[in-house]
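Readers should treat all values here as calculations from the given coordinates under stated rules, not as data from a laboratory. Not measured: the values here are computed from a predicted model. Cβ atoms are built from the backbone, for glycine too; each structure is taken alone.
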Structure I
Amino acid sequence: MDHEPVYGQMNLHVPVLAAFFDGQDLMASYRLSRQSMEALMRILPSKTAQGWSHEVQVLMTVYWLAHGLSYSVVSQTFHVPMSTVCRLVHGGVEKIAALRQEVIRLPTAGDLEEVGQTFSQLANSPVFSRCVGSIDGCHVRIKTPPGPGGQDYINRKLFPSIQLQAVCDGKGFFINTFVGYPGSVHDTRVLKNSRIYREALYPPPGYFIVGDGGYPCTQTPVAIITPYKEPLEGRVQMRFNQHHAKARCIIERAFGMLKARWRSLFFKALEVKHTFVPSVITACAVLHNICLTAGDILEPVEDVGDIGVHPPRPVRGEQSGHGQRDRLAGLLSAPLVHPVELNDHDYL
């Protein structure tokens with residue numbers, strides 16, 4: 001029988017390990033419910049890491065994510081060398097991030113109607129029954145990378161960051177993420193370099209996603225409907241913006257839940273090399289979806305500070321989606337609107 005190498009043995013009476021192996025509540029130590037943690041254990045490849053058990057690597061990685069980026073603290077907590085913590089945590093983060101294709105998925109054709117219904121409920125109007133996503137960006141604070149290129153990471157709020165672009169469904173699940181662009185890059189450029197735009201991955205024809213004024217209002221290659229810009233011209237535009245905001249705010253809620261769970265990561269500068277940051281952010285997004293599936297929900301934080309969803313910046317020169325928006329606004333202000341009427345129109 002194979003035995004675990006001596007260097008891979010651990011004292012299971014260490015409090016953070018005992019919490020898991022003795023069936024205790026995990027939220028205080030790991031920011032995950034037991035159901036979420038066990039789901040993560042099941043879905044991750046269970047191959048041992050350098051002689052350490054699958055469970056120990058996962059627990060150490062999640063603990064590191066939950067409490068910030070001090071390898072020395074994790075080393076003391078788990079009673080293992082700091083070099084071991086570094087190796088196991090980096091490997092664990094990459095494993096979780098690699099689940100992206102399995103956990104962060106675009107809805108299938110059969111799911112689109114249900115997704116649209118959730119957005120029509122959020123917006124309180126059947127006009128949004130063809131809305132199947134909400135898109136926005138989030139700046140994650142980092143340490144300024146060394147060298148002349150480090151200034152590219154300074155965003156318009158004058159702190160260094162890496163951007164997370166995400167699309168979520170009407171329940172707050174991330175269905176697409178794109179991570180890695182420096183903070184100085186405009187939202188529109190990030191969008192146009194993402195696969196969802198370049199390859200017209202989503203939404204399918206006949207549907208649209210909603211975004212704030214930092215995005216172009218377009219019909220192709222991706223249908224994105226943005227709010228009317230100030231000053232508004234009458235009640236039709238005002239009413240549309242009100243319902244649009246209700247549909248769009250689900251992405252802000254998703255970001256808020258992400259930050260509520262991983263406060264130690266999202267409310268201070270990440271202490272790792274900037275090339276590793278996209279994997280950390282992606283791993284957190286994967287865990288967000290796993291937690292929602294398990295019913296493990298943390299309410300969004302109230303004060304998101306500089307790292308929160310940023311206010312929109314006007315985008316000019318792209319008008320292919322404006323006709324769509326006008327037709328949607330007209331339908332929204334019509335005396336009676338029923339889903340069957342929406343299907344009879346060729347507004348999309």
Structure II
Amino acid sequence: MLCTRNLATRCLRRVHSSSSTGLVEPEHSLGIIGVPFAKGQSKQGVELAPDLLRQSNLRQVLQAAHDRLVIRDYGNLQYAVDENLLQQQRVHYHHIRNYADFMACNRALIGQVKQMLQQNSQFLAIGGDHAIGFGSVAGHLQHTPNLSLVWIDAHADINLHNTSQSGNIHGMPVSFLLEQLRSTWQHAELDEIAPNCLPKDQLVYIGLRDIDPYEAFILNKFGIRYYAMDAIDRLGVPKVIEMTLDALNPQNKIHVSFDIDALDSNVAPSTGTAVRGGLTLREGISIVEALRDTKRVQGVDLVEINPKLGNDRDVRTTVESGLEILKSMFGYRRSGHWGNIDTGILGSE
């Protein structure tokens with residue numbers, strides 16, 4: 001039986017009065033779930049990232065970025081592998097690593113995401129490796145079928161079980177989400193556990209620079225929109241952001257799945273599959289700011305920070321970069337803001 005930790009009782013709903021209008025504003029709340037899953041690839045350490053980010057003052061950073069944000073931390077996800085999944089692995093998916101654990105974790109995460117969205121206006125899933133992107137987006141789709149996905153990553157993560165050279169399932173999560181690829185996972189019972197598919201025209205990639213041949217074939221066959229680093233260099237981040245937002249249905253909520261290796265390894269060295277020539281931290285912040293300003297972002301993943309890779313300085317640099325991305329995602333404005341202060345400090349005119 002799958003299980004998730006029964007972590008926090010539901011907090012009382014909180015409202016805030018606006019000093020300028022006297023109106024009551026609805027609660028803006030964020031549910032956080034740590035997903036310490038490391039079996040989507042071969043390097044241990046990513047399972048430490050959720051707790052490391054918490055120890056690095058994640059909650060305080062987010063609260064300072066948005067002083068009206070109500071934060072509920074649901075702890076770390078737990079799951080159990082059942083015999084049915086082990087049988088699927090033995091018979092159908094033995095050539096990829098840890099399929100049963102992958103599916104058990106993501107089935108638990110699907111349920112957790114639905115719960116968090118019933119109790120909060122947004123959620124944040126902290127990996128772990130990017131294999132958790134399947135359950136995070138699939139759970140989001142079950143709660144919000146009209147969904148767009150922006151996948152910010154050096155890698156497309158859309159391999160199939162029979163196209164992956166490494167067998168690492170963190171390179172496959174997107175392939176579980178698209179209707180056009182479901183037939184390749186015919187033994188995974190996806191129609192039962194993740195019945196809502198992501199429309200292929202509502203998926204946009206940003207930051208790609210290490211695309212496997214079969215992934216390139218899939219992206220081009222289905223006309224999936226992606227902006228690799230050569231396009232970003234040619235067009236510039238503002239134009240890529242504009243084209244990304246033009247591609248997304250303006251009525252849809254947005255899920256942002258951010259792999260820390262989207263950033264250049266100079267600013268995010270402690271990750272398992274670092275690729276040089278990535279986004280600068282400023283470019284990464286610009287992208288998430290533009291998405292945030294749509295006021296439609298409902299779900300966010302941050303994955304692939306690995307504290308066991310690199311020296312202490314590398315780890316600190318990577319964690320700080322992740323926190324900068326998250327604080328901008330959830331409210332921090334580089335241009336400043338003056339909400340929730342005593343506006344009479346300069347006297348009346």
Structure III
Amino acid sequence: MEEKMLAAYFDAPGGPENLYIKEVTRPVQKEGEVLVQVHGSALNRADLLQRRGRYAPPPGASHILGLEASGTVVALGTGADGRWRIGDRVMALLSGGGNAEYVAVPACQLMPIPPGMSDTDAAAIPEAWLTAFQLLHFVGKVQKGETVLIHAGASGVGTAAIQLCRLAGAVPMVTAGSAEKLEIAKKLGAAAGFNYKEEDFGKKCLEATNNVGADIILDCVGATHWEKNLQCLNTDGRWVVYGLMGSGEVNGDLLAKLLWKRGSILGSLLRSRSSKYKAELVKTFTEHALPHFTPGCLTPLQPIVDSVYPLHQIGDAHRRMEDNKNTGKIVLQIPL
């Protein structure tokens with residue numbers, strides 16, 4: 001007999017009002033997978049896009065929303081009992097399924113929750129921090145001393161990228177849409193911040209770098225920022241595009257300006273990556289970044305949680321993100 005669980009659900013694409021809690025079949029761990037009882041799951045822009053019918057899950061992935069989760073191991077599939085044990089506190093990188101009471105996860109996509117960390121804070125780490133780490137190290141190839149311009153600097157990925165830049169010896173600068181968000185980014189270590197609604201961030205970035213510009217740009221906005229991005233991209237700079245909040249349709253002579261700068265445009269997604277890639281990313285992050293979440297570390301890292309909602313208020317959580325009100329991560333608390 002199939003076991004059941006509660007999960008966030010929507011029957012048709014649309015607004016946050018379409019979300020509700022539904023009883024569904026509980027997943028069963030396959031070979032190499034671990035079953036996790038979920039205690040927390042954080043929102044990502046991909047969840048909003050999927051809800052609107054604009055971002056389908058990869059083949060074979062759960063259609064339930066949620067790309068990250070924290071919780072407790074409750075069952076092990078064959079081949080998954082080498083490192084993890086029942087009762088372990090873990091956080092998981094997912095292709096879907098996190099907004100539910102249980103989720104099945106490949107064992108290689110789990111990380112231990114750092115000592116003393118709450119489930120709420122742990123839920124804010126996997127997708128955002130692994131995305132930021134991937135963008136900086138796997139894609140952007142950040143080097144010590146380089147300048148990194150981070151768009152949406154007060155977002156989950158943005159707040160992670162600021163701290164990871166500092167850890168790598170790079171200099172983070174950010175854009176954000178309010179003075180309050182810029183102030184938080186600066187407290188986390190941003191060397192400079194620009195209000196893209198009120199300032200020409202391309203010009204301001206050049207001023208802040210003595211007309212050198214940014215060596216790397218982490219861009220989740222896209223088309224609306226392209227001219228200013230190229231204005232402040234350093235010669236041989238890397239422009240890493242990982243989202244299109246400002247659309248993807250460019251009108252203008254982008255290629256000529258990019259060529260003149262000898263710049264590179266690098267596109268990156270995480271959800272659709274192979275299991276092998278995700279395993280390597282999780283392994284590298286676990287070795288090089290995760291120890292810095294431990295209390296007392298000389299170079300500490302800290303997930304930034306904006307707000308916490310019970311699962312049944314997921315519609316309100318989506319509205320907050322859609323209205324760009326959050327600084328850091330919005331976390332869903334899953335009933336125990």
Computing mean count of other Cβ atoms within 10 Å over residues 87-94 gives 19.2 for which of I, II, III?
I
Among the shown structures I, II, III, from which was the value -10000 of helix-only ellipticity at 222 nm (-39500 (n - 2.57) for each DSSP H run of 4 or more, over all residues; to 500) calculated?
II
Just checking, which of I, II, III has the largest value of distance in nm of label points 7 Å out along Cα→Cβ at positions 175 and 207?
II
